[in-house]
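Structures follow.
Each reported figure results from applying straightforward, stated rules to the coordinates on display, with no laboratory input. This is a predicted model, so every value here is computed, not measured. Cβ atoms are built from the backbone, for glycine too; each structure is taken alone.
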Structure I
Amino acid sequence: MIHLALRFIEVVAVLGAFSACAFYLVCVAGALGFLRSVKNEADVAARPAPPVSILKPLKGTDPGMYENLRSHCLQEYPEFEILFGVSDANDPALKYARQLQAEFPAIAIRVVVCQRALGTNVKVSNLAQMLQEARYEHVVVNDSDIRVGRDYLNRVVPPLNDPRIGLVTCLYRGVPSPSLGSRFESLFISTDFCAGVVAAQLVEGGIHFGLGSTLAFRRADLAAAGGFEALADYLADDYELGRRIAGLGLRVKLSETVVETYLPRYDFSTFFIHQIRWARTIRDSRPGGYLGLVATFGIPWALIALLCAGGAAWSWALLAAAAILRFLAAAIVGRVVLRDRQVLRSFALIPLRDVVGVLVWLVGFRGNAIEWRGDSFALKDGKLVRTGS
């Protein structure tokens, strides 16, 4: 009986490893397709640049926050405004907004104190109120931990001149703090999450969701999708906005520009909790996709096959193949597509990161409790239900 059980596990592990190897090849193909599309992009200077409102919801402070926000003031773009929104007039992030107003008096920088609670997602509730104060038809939203290049607006706004494009979003790379948890998080972003995005773009013929690193859209399309008010209870508001705009028959474009997110100094426990929140969010938003993640754990599956096969030569070859393809996909997506200078230095952590990823996936299958910005919620059909004060 034990022999049969081991044989069954061995067969499953081999199939899992082969599936993961196929997935890594799809990631490589998706990355190469993305790079080809970047080469074919029109010259930035030749594209009309409509005026744009940048909405930056704030709550508390993040690592490198002032420089993150300041990067939006350095845009080489004809006309734009920046609105910072908070729900508390005493929010500590406001000191940075005031400092930027003083440093860049020629830029229209305004602060909006959002006094109404339109849903459990405070960020989206604030965005709905900030939008009412915005001047322009074209809008860009991104998170407070995002840092951008000087050509950012020139990259993400002009594609919206095409009426067939309803949303522009961006890949991003994580800049870790000097802690193991932060390095794991950065590695996850560069070698797992973004790899999955380019793979989805290839397999699905485009993406049908947004990423919180950048959401650029027209106000008219947002209104047709139900407005921010319709998203005020969703945790994955970026995903949901992209899904709804795609549902209007409009394209979601993955921009050629890559932005940065500056990561906190996570200890391992904080990193694991953050990953569980991500896992439960994905499971709730894309249950089929979450289930399919089981076919992406190439090195863990190959290790299980190696143990069950008693170290047979073929099982070592399978492990080598899975590792080579895993590292190849990580290098092409992380280093070439995202231009992440840290990813190659963290290659030795990938096998351990993958084992942790399996644990996260298993834990994420059960439960719906999450912690977000110091508050406790339950997830139900993608929406947040407050469970604690």
Structure II
Amino acid sequence: MRVLLCILWLLILACTAYSKEAAGSYFVKGKIVITASDSGWRRTVYLAKMASLDDLFRSSPQFIVDSARINKDGSFIFNKASVIENNTLYRVEVHPKKGGTALIMGGTHENFAVVLLSNHSQVVFETELARFNYAFKLKKGDETNRSIRRVFDMRRKTNESIEPIEARMRRLDRDPAASPDTLKLLRKKIGELIAVQNKKMKTVIDTIANPLASLLAFMYNYSSDSAYCLALNNRYQKEIPESIYASQFSDMIYDELYTLPIGSKAPEFALPDKNGKMTSLSDFSGNYVLLDFWASWCHPCRKENQEIVKPLTKKYAGKKFEVISISMDTKDDIWHKALETDQLDWTELCDLKGIASDAAKQYKVTDVPVTYVIDPAGNIIAKNLHNTELERFIARKLEVK
């Protein structure tokens, strides 16, 4: 009798497990092409939960809720339904062996893809390991995720057109005989390509049926048009009032339009540099200033310092462009160690108060990275630009007239 009961119990468990799997309440699976040149990449796929809109542009091991080994045939599967929350954005990503969980953003080598999941979602795709977002092909997914892919495909096409122009500009930058007029024309061409994308993207943002997908599209194609931002905010508050993303979007728009808005005077501050000398924003009057809030523990910050900020300081040395980095560190030895390791040779300030620093309070910094661009008259002309967007903006402002 006990044997029969045990068998019956095992059958019940098996049927239950089968019914859950058969129901397909949630899974993401795919196939990734791996080549011999991909030796610098881990053979693991990660699923990262985007708890906030800011998380779309930063990475952390804390975001990761699941991982799956890439099999020999390139296949993988996520089937842990317990980690999925309804109507939540997730990032499927791969990581280089060196660089931790760092994101590669912009260009054609982005190492992630964004999906919107619920506990009934089914997403299937194929891609390449070293060109994860660029080569991403959705094989199965609902209309919302297909809309999200259309957004990223539009960005990809624009990046395909921009990358060879930027490569040519880098070559010309190294050529002392290069004509400034040629560089100016190339920058103008990039601006035109971005303008065309923004115009097309506005139509997409307005017509995507799912408000969360529309919001995501806006985040990757941000506009500072106040009337447009407010109209979108009204839509999202009406259609998804309980979404944490809609709430964050409302706060973000309020901060963008009413807290240190574009065109307002940049608040003055005075902080000690790495040698203890007090340094003020007004010391740099008459220059374009990139004001960068960072921290030693912020990997995206340090990555951007190396790949974006450092090249900018070299490229525009002596051209009325300065960088002021304000660290949110609270321990002097850790801050100085980061400066030494990363070889940061521009103006570095820190009062060891973290986000309690007066400068952090003045500029509404509660997390990092945060950037402001300030013009020679001391006015804020851009906020929170990163990666290629930051490069292109500085280039437009400092191009030879």
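What the table below lists for this structure:
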read-out	value
Per distance in nm of label points 7 Å out along Cα→Cβ at positions 201 and 233, the highest-valued of structures I, II	I
Comparison of I, II by relative contact order in percent (Cα under 8 Å, 6 or more apart) - largest value held by	I
Structures I, II, by Rg/Rh (Cα atoms, Kirkwood Rh): label with the highest value	II
Of the structures I, II, the one that 1.9 was derived from, the read-out being distance in nm of label points 7 Å out along Cα→Cβ at positions 329 and 345	II
Among I, II, structure where distance in nm of label points 7 Å out along Cα→Cβ at positions 65 and 169 as derived comes to 3.8	II
